[in-house]
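What follows are several structures.
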Structure I
Amino acid sequence: MMLHVTIDVAGRTIFNHPFEGTTEIVSAYYMVVAAYLPWAWVTRHNGHLNVDLFTLRMRPRAVF
C-alpha cells in the first residue's frame, strides 16, 4: 500500500501523471485487508481484542 501511494504521489508531483486508480485500489482492497485481516487472525486463534485508550489514563477506583 505504501509503495502504491508513493508511486502515485511521485508520479503526480514529478511527472504530472498520477498512477491511475490508486484511490480506489487503496480504499477498496488494501484498507479492507489492513482492517479485517488482523481481526480474523485474532478470532481464529481464540484471542481477544483489548482497547485501553481511556482506562489507562484513569485513576484507580476507590474501594469502600
Structure II
Amino acid sequence: MIGGTGKGIRIERAPPHAVFRWTVAVDGRKRVAISLVAVLRQVREAVDPGYAAIRVRIAVAPLVPS
C-alpha cells in the first residue's frame, strides 16, 4: 500500500496462469498491468496529477502518401 498522496494505491501479483502479471488498484479502481513498466506508469499517473501520459499507436501505412 502506498500512501501520502491522498490516494490509496495497492499493487498485487495476478493469479497464476493469468495473461497479465499485476493488478493495480487506485482508490478501489482495479486495473491490470502486463509488465512492471505498466505498473510504474499507472502509479505515476495516480501520484502526479500533472503527468501527461503519451500513448503510441502503431499502424501499417505507406511511408510517403501517394
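Values in this text are rule-based calculations from the coordinates and carry no lab data. Since this is a predicted model, take the numbers as computed values, not measurements. Cβ atoms are built from the backbone, for glycine too; each structure is taken alone.
Structures I, II were shown, and P(r) over Cα pairs in 5 Å bins from 0, in percent at 3, 15, 21, 19, 14, 8, 7, 5, 4, 3, 0 was computed from II. When distance in nm of label points 7 Å out along Cα→Cβ at positions 21 and 37 is calculated, the result is 1.9; to which of the structures I, II does this value belong? Computing distance in nm of label points 7 Å out along Cα→Cβ at positions 21 and 37 on every structure in I, II gives 1.9 only for I. Out of I, II, which structure matches -14500 when helix-only ellipticity at 222 nm (-39500 (n - 2.57) for each DSSP H run of 4 or more, over all residues; to 500) is calculated? Checking each candidate, the match is I.
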